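Alright, structures below, take your time with them.
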Structure I
């Protein structure tokens, strides 16, 4: 069993190093081990210590969930807990999320988990969900599915082609980081959604500094720039996988429209 664990860990280590495009010699240098020893770890000829697993995972910027997997593969117990968001232990986390969301009003902001399921949102998100059918709003509410579904935001996004590719690129990067099969399935499902490209490929709609979200609302076209906020020093898997996406007005007309709401 010990030999099998060494090989399992070695495979994971090599996959993460290749994924991060870090040469073996470079990783050995920053982790303060010899290139020979690192090679032995990857091939399973040497077994890592627990501190070594954590040191290599940190230098490769491995997410906490996957760090636990590396520890298990090396024969050690996981280091990072995974607490339900509604547990007493997460009271301060919920409070911090609520403060960020509320502070963003009157602009829409929402919190999502690793799989893009809605965790919390501020009142301004009603602008995005208005007139949507009830079945799309049922829990678990997947933000990406809703945004590209023609019955959700799909038909209200002016630059749907560009926004679609923007979301696919983000999801693809997340898949490369985690290898999560749920995200792989989500991407395949989203790619199968019907949509009309029309003006979505117009370079003028992309924005001058970022890809803007151009959204129809009543008789107006609103222009948003999105930002993503994460917890800076997570020690819990749930916290590590939370993020807040905020949509700020990218022109005065949109800002005025939102303030009037």
Structure II
């Protein structure tokens, strides 16, 4: 049982961006269940506060919520410093905030393109940079887990989403780049690439799209946020101290086709 202790997160201070709903909310709750102290970052301040309270009451850990726009680097720096001050340090970050916009590439506005890129890649970089700076200040060998997507390595059908796909491909390569650059500092950077997961985001799309996806997925169903949490736990735990630059695809076999 001694080795299994390496998977434990009890007492670690972990920040989750996009933690008010969907994948972020689910993973934040499971991190709390594992005994971690959790910080919830989201633009939806009220929803983030409710999520934080649920985790606090259910799992009896330290939890704080912060309204933060991940596209504002100064706000990101201050928020990560505030959580570290509240929790007594920073050990890991689940860099999960993201948005998607659908539409044929020829019809996508410049504003929408820039918005997706700003949240999905600039925001991921700002959070990772701020986290790394905090780890260095604290002399910590921290872990950053970015949320990429299988859309970063394949082209989805039937929906058109050039901006989203491109942004997630950028997240995967940013992950590898930062992993190499920060290895000598003991900072590990990895990413998960979910396939189709049942969340508020996918619930809002056309029913015919969901049926199309489920017909192609080898498991014949979409995944759940809970099925991503184990990967995040592994990548944040001491069981993965030699793992960095990994993009872990969790897609029910979709990209095997």
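What follows is calculated from the coordinates using simple rules that are stated; it is not laboratory data. This structure is a prediction, so every number in the text was calculated from the model and none was measured. Cβ atoms are built from the backbone, for glycine too; each structure is taken alone.
I, II: which one has semi-axes √(5λ) of the Cα gyration tensor in Å, for residues 186-233 alone, as calculated, at 23, 19, 13?
The structure behind it is I.
Using Kirkwood radius over Cα pairs in Å, for residues 34-105 alone as the calculated read-out, with 14.7 as its value, let me know the right label among I, II.
The read-out was computed on structure I.
Computing distance in nm of label points 7 Å out along Cα→Cβ at positions 18 and 98 for each of I, II, which one ends up highest?
I
Among I, II, considering only percent of Cα pairs over 30 Å apart, which has the greatest calculated value?
I
Compute FRET efficiency 1/(1 + (r/R0)^6) of positions 58 and 130 (r between Cβ atoms, R0 = 35 Å, to 0.05) for each of I, II and report the one that scores greatest.
II
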